[in-house]
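Heads up, there are several structures right after this.
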Structure P
């Protein structure tokens, strides 16, 4: 049974959401302000957060930002008011997985929750252990082994590989990689991506000059081939 944390200061809305999710078979926890929501998300076994943007004490955007800064990748769906376009965009940039605009139907929100949970489940299944040719990647332990010998990868190189594997077969841009791996607050340059990928290829490719796994897509970005 998946557990949903609802962070909503409007009592009527919080009760309606709690009742709706419990009816759908979810276990539900409720927090009435951002600080309480942040504490519960950090301490309890939560599978997904439904997070209002406008909250007392700490805003929903700041809750999202702090969780991602701590390395917490729990799925987050934001609840935004109509007309808060900047909050939607900023929320996604800060690491939210989706958003729903008020007023909304519960069935729409429930469908989005199911979709986000499915994506999160597939992501975890793919990246805990991943075999790449004769290279074994253990993302839980941050270990890379080839023929029984450890290959030293930096935390950022593991994050790059994790993102590539999650988006296997897709063309990802340098900006996407910057946002996902470096974050919006660090303001690195796009050539930083190229430099790190060149170093990563030296470690994982049989022929770094003719890579088979991290392939350059001219004028677009990169594509990962398993």
Structure Q
């Protein structure tokens, strides 16, 4: 079997494992897409972490949730700082190719996420709530008048397998670690074919792999180490 490196070779692998030659590319892609969605529900590793910087205006007091957002890790209000080029905020500094230096990182403030009722009725200070495609923010007095620079650290779902950017097909992390997406796609393919036993087996393999990767990431973080992952199987 060919090495799994892109959408086409993943399709071939799924069809081979299911031992079917009558499945269309559309059907195989649906198995893969559903497998991706299942994986992103539970996989939480540093590779899927992103950091975005926002400049918030008092009149809006909110930030737009980025594309691919899964869940928030941390939302931090950034204190004052300086730029190596002419710029007055972190976002403009980075855009101009400069280096932003915090004057005193101890003045950064971590925001806390609260429920909608608490946010609107109790007016907690330095808090945020998700509303549609935005995070609404409060200031030091609990009013929706927050302003300044914010960092959002979050888990992110990469572009779907098969996405082409700039004429090149992207290779997301779960394709590089192809055993995981292969098993996930096979679980949905087995369900489609009415093979409950195979479906349960592949779902178990996916769950075990995700637990292993999440545990390894958590252990590396506690020990101050770097997270790495690799897969091997005598069947691939």
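Bear in mind these aren't lab numbers, they're just calculated from the coordinates by the rules spelled out. Keep in mind that this is a model prediction, so the values were computed, not measured. Cβ atoms are built from the backbone, for glycine too; each structure is taken alone.
Each of the structures P, Q was assessed by mean count of other Cβ atoms within 10 Å over residues 159-166; the largest value belongs to P. A value of -0.82, -1.22 was derived for log10 I(q)/I(0) by the Debye sum over Cα atoms at q = 0.18, 0.27 Å⁻¹, for residues 15-78 alone; which structure in P, Q was it taken from? Value -0.82, -1.22 for log10 I(q)/I(0) by the Debye sum over Cα atoms at q = 0.18, 0.27 Å⁻¹, for residues 15-78 alone corresponds to Q out of P, Q. Across the set P, Q, relative contact order in percent (Cα under 8 Å, 6 or more apart) reaches its highest value in structure Q. Using the calculated result 1.13 for Cα Rg over 2.2 N^0.38 Å, pick out the matching structure from P, Q. This figure was derived from P. Work out which structure the value 14.9 belongs to, where mean count of other Cβ atoms within 10 Å over residues 55-62 was derived from one of P, Q. Computing mean count of other Cβ atoms within 10 Å over residues 55-62 on every structure in P, Q gives 14.9 only for Q.
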